[in-house]
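Read through the structures below before going on.
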Structure P
Amino acid sequence: MLSSLQNPLIKQIRKLQQAKYRRQQGQFLLEGTHLLQAACAAQWPLELVCYTADWQAKSPQVLARP
């Protein structure tokens, strides 16, 4: 579980909120079940998926997809 705002991964994710950083890194954020399902359906390669225990309990089928 990640909780510290000083964690390098959290810092990188927060930077992706800025368009300039997204262009520099060639990455972007998806937020929400619908967008995650669309990315999976399009077979988009996901580098990282962050979620809460509550979300996991409500949407186990999304994480089960290859």
Structure Q
Amino acid sequence: MKIPVFKANCKWYPVCPMKRFYEEGKLDQKWIELYCKGNWESCVRYHMEETGAFHPDNMLPDGSMDEGLR
């Protein structure tokens, strides 16, 4: 199955905690490549943001939690 790659970053990327965690060296680059700059329509965080649903900062794009992210 081919994963679509979008021409634009996720619109939420500039304010997403994933960006901050990545810049601080706490988050592996693969998350940014796969979701924020890749297939952001498959990001759980993206959909929750779009609907206004609460999601904690340490929730990864696949919906799992990373207790090490603070």
Upon calculation of helix-only ellipticity at 222 nm (-39500 (n - 2.57) for each DSSP H run of 4 or more, over all residues; to 500) from the atomic coordinates, which of the structures P, Q produces -5500?
-> Q
Taking 28 as the value of relative contact order in percent (Cα under 8 Å, 6 or more apart) derived from one of the structures shown (P, Q), identify that structure.
-> Q
Structure responsible for 2.5, with distance in nm of label points 7 Å out along Cα→Cβ at positions 18 and 42 calculated and labels P, Q on offer = P
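When Kirkwood radius over Cα pairs in Å is calculated, the result is 12.2; to which of the structures P, Q does this value belong?
Here the read-out was taken from Q.
Rule-based calculations on the coordinates, nothing more; no lab input. This is a predicted model, so every value here is computed, not measured. Cβ atoms are built from the backbone, for glycine too; each structure is taken alone.
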